[in-house]
Structure P
Amino acid sequence: MSDVTKLHEAVRCGDLDGMRVLLEANPSLGSSRSEKDARGTYPLHVAAEFGQADAARVLLEFGADVSLLDGENDAIALGWAAFFGRPEVVAVLLKGGSQPSQRNKHGLTPLGCAVGGTQGRWKQFSNATVEEWRMAADAIRAHGGVE
């Protein structure tokens, strides 16, 4: 298994020690595109999807790029965190300088993704609660995000 794949798996599982070992040896892994995910994800996207706020913090500590776009939706990790209803990751990414109104190829901003979650539009994709989507939307609004 390559180091890129090992890092993506460590992020998904929240293995912070494993992440640190890999990133200390090669910090550029923090901005490495998945070799296995056809959606073209980066480690911050994985942290966003799986609600791994601590993993996102470690990635940012090692210089992961918050502006990278996935290969499926041209979305930044903040858009994924909002789509999957992960308010803790939303907060980490906003603190890390993520753009709160970056649109994906469908025209949705992170706020639009979070609001869609509050309306039940993404529940087949996520185990988030309406309250988690609302918290994500509130955090994005507080950073000037628009729909």
Structure Q
Amino acid sequence: MPADAYEYEFEVPPSAIDVNGHVNNVEFVRWMQDAAVRHADAAGCTAATKAAGATWVARSHHVEYLKPAFAGDQVRVLTWVADFRRAFSHRRYRFVRASDGAVLSKGETDWVYVDVSSGRPKSVPDDIKAMFEVAPPDWEPAPG
């Protein structure tokens, strides 16, 4: 069964622009975190994780910048879960300018499921895994 990406759209605020006149690269990392949280909230994962005495912590980010974004651009964010491995989950992201469909950036984050009391990784419970459809390897959302 094909996966589906969680999607939302926002307008680039003037505060995201750097001295080069386009979106500062660090903003994409911030938007990756925002997208992951929005997707987790929508799936019920945030509440279930908290109830389990756990939290998600970013282990690593990878971002590929493809085209600049500017203040006022409408950006469509897509994110999906690529896998679960014991205490880890790999999530991917795509940032698309709504006006022309240009892919602005692609990203990935490895998230770690952590026990709040011990601060140590712990296995992701099956009920939390079941909240997300895991995309097949190398799956990407259809353009447009």
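Bear in mind these aren't lab numbers, they're just calculated from the coordinates by the rules spelled out. Treat the numbers as computed from the prediction; the structure is a model and nothing was measured. Cβ atoms are built from the backbone, for glycine too; each structure is taken alone.
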Can you tell which of P, Q yields 18, 48, 25, 9, 0 when P(r) over Cα pairs in 10 Å bins from 0, in percent, for residues 26-81 alone is derived from it?
-> Q
To which of P, Q does the computed value 1.09 (Cα Rg over 2.2 N^0.38 Å) belong?
-> Q
For relative contact order in percent (Cα under 8 Å, 6 or more apart) computed as 19, the structure of P, Q it came from = P
Thinking of P, Q, which structure, once helix-only ellipticity at 222 nm (-39500 (n - 2.57) for each DSSP H run of 4 or more, over all residues; to 500) is computed, gives back -14500?
-> P
Mean count of other Cβ atoms within 10 Å over residues 18-25, calculated, reads 16.5; among P, Q the input was structure P
